[in-house]
Structure I
Amino acid sequence: MFNSMNKIEIRNYKPLGEVVFDYLKNSILSGVLKPGERLMEITIAEQLGVSRTPVREAIRKLEKEKFIIMVPRKGAYVADITLKDMTDVLELRRLLEGFATALAAERMTEEEIAELRAAAEGFKKSISENDVQGMIKKDGEFHEKILMASRNQKLVEIVKSLHDQLQRFRLIYFNEFDDYLELQDMHERILNAITNRDGERAKEYAEKHIKFIEVGVGNKLDEEKN
């Protein structure tokens, strides 16, 4: 992990502790820093070319925001995401995205639909190339475009407040599950319903899409309990 981290660019308008915090947070969200990985202040400071003080400040803030956990006498570790965490977020996501997709079917411009189609095609292409990072990126783009097309700012704010959890979830899901073709099919169903301006059907497919993922995660949770 640490060998893939580069020295950070220091900008005068932002405290160094915040710069380090953003860097480490993005490293967690992108999967460079993985769940369960230990964070050692001195190693991170040397790798980033900073002192240990801003690293320590960043780690404290990451702990407050639940990105890392502190283990007594052992140190800081990237926090894991349990399957229960996933199912809780998915239940909420199913309701919010179903509503957003219904609104998008009514309000999306033709240009936005073309962009949504491009995201769906990009997801399909990433599957054919077995490009997991590409799948994660294009899946995020697909759902982001639908959300923004809802034109409901309060809805956007609520969903975006879950962004970090959703992004970490995508990293885990796409690396532990392999039902990519089913997800591709669901994207296409949602896209077709939006293209046809069928809000009711779009909402139905969006909810089924999330429910499919929810069931898969739930089954895995049951397996781990047994």
Structure II
Amino acid sequence: MAIFDRNPTDWSDLQNLVGQLFAELGCGVEISKKLPLVRGAKEIDVWVKDSETSPGSEYLCECKYWSRPVTQEIVHSFRTIVADYGAHRGIIISKSGFQAGAIEASKNTAIDLMTFQSLQDTFYMRWRRSMPKRYMAYADALFPYWDPSGGRRPPRNWNDDDRRNLQLLVEAYHPFCWIGPGMGDAVRLPMTVPVLNDRLEVVGETKIETYRQFYDFLEQNKEDALRRYKALFRENA
């Protein structure tokens, strides 16, 4: 189960993708955060504040983009940091896995050892539930233009070109229709949508094959979709 359609390219990319994952879950995230510890400050790769748990939880994430497995010593050191800071959990994300000693050292502790893939597996279903919430407000704003009972009536001076343009907008931005309570699991992939310019001319098409592409599409088009509907309904003046 993939949240991302690619693997990290280097340590910084791994760090940023881990931060993005938790941010998309609705968590507070800081990259390279300095933490006050018993023996002085320590910079942690990704700090996470998860308010979805009750009570809220803090996670510390260490990212290792190494060509060799993480050792037992790294786990011991990180466990000390997690304990000194008082975090609820520590997560080490390793490109190349973990030595047997590292796995043994993490048992019965607050430390989780994960690859980038197993991190995605762990949080995938929560991510699927969380992402529609991020775009619900945009879907709600667009809904009146899609539904004749929604309250947005076309101007009386609309012509055939306006009606054609409305159909183009519906086709171009229909992925927003799938955002709603319980709709996250009903998204029908793959889907293909036309790409429009500001004159509402078709200048290409976009094929959406994965959930990452689906939500990237919503992010990239959330402002243009509403702006173009408002312009067509003469609401921008």
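Any read-out appearing in this document is the output of simple, stated calculations on the displayed coordinates, not a laboratory observation. Since this is a predicted model, take the numbers as computed values, not measurements. Cβ atoms are built from the backbone, for glycine too; each structure is taken alone.
Summary of values
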{"quantity": "Read-out helix-only ellipticity at 222 nm (-39500 (n - 2.57) for each DSSP H run of 4 or more, over all residues; to 500), computed value -14500, structure in I, II", "calculated": "II"}
{"quantity": "Distance in nm of label points 7 Å out along Cα→Cβ at positions 146 and 194 from the coordinates reads 0.7; which among I, II", "calculated": "I"}
{"quantity": "Test item: relative contact order in percent (Cα under 8 Å, 6 or more apart) calculated as 24, pick one of I, II", "calculated": "I"}
{"quantity": "Structures I, II, by volume of the Cα convex hull per residue in Å³: label with the highest value", "calculated": "II"}
